[in-house]
Structure formats: structure tokens, C-alpha cells
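There are structures below to look over.
Taken together, the values in this text are just the output of simple stated rules run on the coordinates, not laboratory data. Bear in mind the structure is a predicted one, so any value in this text is a computation, not a measurement. Cβ atoms are built from the backbone, for glycine too; each structure is taken alone.
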Structure 1
Amino acid sequence: MLQQAQGAMARARTLELELAAERISVDKGLLKCIFSGTGEMVSIKLDPVIVDPEDIEALEDLIVSAVRDGFATATALRDQKVQEIMPNIPGL
């Protein structure tokens with residue numbers, strides 16, 4: 001059991017690097033974002049059509065929605081990977 005826990009700890013140390021290398025795409029049509037597996041926004045692309053000075057609020061809402069989706073997906077990915085490396089040891 002100790003060996004299993006040590007293996008999980010070694011794998012957990014590399015998890016952050018693996019997540020940083022992952023790429024998650026969020027496509028909101030006129031707005032596209034790329035996030036790392038850690039939830040960091042790497043890039044954002046806007047279709048010029050969406051930039052309407054008379055309706056900035058719609059663009060703001062779209063950006064917030066994309067950031068939420070990217071972060072939620074990254075969090076789910078992290079949780080999945082943690083579950084894969086954590087052994088079924090009571091108390092962990």
C-alpha cells in the first residue's frame with residue numbers, strides 16, 4: 001500500500017506540467033479561446049463582427065461565458081486526472 005501511495009505522489013508531481021501542456025478549445029461562434037489544462041487562458045480570437053460599440057455588454061457576456069467554460073473544463077480535466085492517479089487507499 002505504501003508503494004502504491006508513493007507511486008501516486010510521484011505521478012502527482014508531474015500532473016501540473018502535463019496540465020499546463022494540455023489545450024482546451026472553447027468555441028462560442030464569434031469568439032474562440034484556448035485554455036491550458038490549468039485553466040489559464042492562452043489565446044482569444046474575436047470575429048470583428050462581434051465588436052459593436054453600441055452593444056459592448058453582449059461582448060462582455062460572451063467573454064465571461066467563454067472564461068467560465070474554459071475554467072470549468074480545465075477543472076473537470078484536473079479532477080479526472082487526479083482520480084486516475086490516486087489509489088483506492090482509505091483516508092486519502
Structure 2
Amino acid sequence: MAHADERNDELERLARALCALRTPEEARSLLADLCTPRELADLSQRLEVARLLAGGRSYVDVSRATGASSTTVSRVSKCLNGPGGGYRAVLGRLD
């Protein structure tokens with residue numbers, strides 16, 4: 001089992017790999033290599049939930065529009081409005 005320091009190194013390497021990608025095609029290729037189709041669907045859905053919430057849509061509307069559970073919508077909202085800032089950074093750059 002990997003130690004915490006090794007896991008942190010692995011996460012850092014993954015973050016650097018994502019930053020090294022230059023095109024959406026490269027990103028899709030890496031994501032396809034790293035994730036199962038289900039994981040990709042889940043990640044894509046969470047980003048769409050964040051986009052809709054950031055646009056002012058209600059939890060119920062977002063859940064209906066995306067098929068995400070109320071738990072997923074709530075978790076994404078917590079992250080969207082929390083200190084991490086990942087969703088905000090990406091959504092700000094996509095729009």
C-alpha cells in the first residue's frame with residue numbers, strides 16, 4: 001500500500017500531466033486512458049452540474065437536467081462554493 005507521501009507525489013504528477021496537455025484532443029486521449037467510461041460520464045456530469053449551479057439553476061432543476069442525484073448536486077455545490085476553487089477556475093475559463 002502506498003504511503004501518504006507517495007500518494008501526494010502521484011497526485012502531483014497527475015496534476016502536472018493535466019497541465020502539460022495542450023489541446024482538448026490530448027485531454028480526451030489521456031482521460032480515456034486513465035478513466036473507465038463510467039468514470040468519464042460521472043466526471044462530465046459533475047462539471048455540467050457545476051456549470052448549471054453557477055448559472056443560478058436550482059438543485060431540483062439541475063438534478064432533472066443532468067440526471068445527477070440530489071447527493072451529487074449537493075456535493076458539487078459544496079465544492080463550487082467552497083475554498084478549493086477548482087470548479088470556479090475552470091468554469092471561468094470555459095465561458
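The maximum of distance in nm of label points 7 Å out along Cα→Cβ at positions 32 and 64 over structures 1, 2, that is, the highest value, falls on 2. A value of 1.21 for Cα Rg over 2.2 N^0.38 Å, calculated from one of 1, 2, originates in structure 2.
From which structure (1, 2) was distance in nm of label points 7 Å out along Cα→Cβ at positions 48 and 80 calculated, if the value obtained is 1.4? Source structure for this number: 2.
Given that relative contact order in percent (Cα under 8 Å, 6 or more apart), derived from a single structure, equals 31, which label among 1, 2 identifies that structure? Value 31 for relative contact order in percent (Cα under 8 Å, 6 or more apart) corresponds to 1 out of 1, 2.
If distance in nm of label points 7 Å out along Cα→Cβ at positions 16 and 56 comes out at 4.3 when worked out from the coordinates, which of 1, 2 was used? Don't jump to the answer; show the numbers that get you there.
Values: 1: 3.7; 2: 4.3.
This figure was derived from 2.
As an exercise: helix-only ellipticity at 222 nm (-39500 (n - 2.57) for each DSSP H run of 4 or more, over all residues; to 500), calculated from one structure in 1, 2, equals -19500. Which structure is it? The read-out was computed on structure 1.
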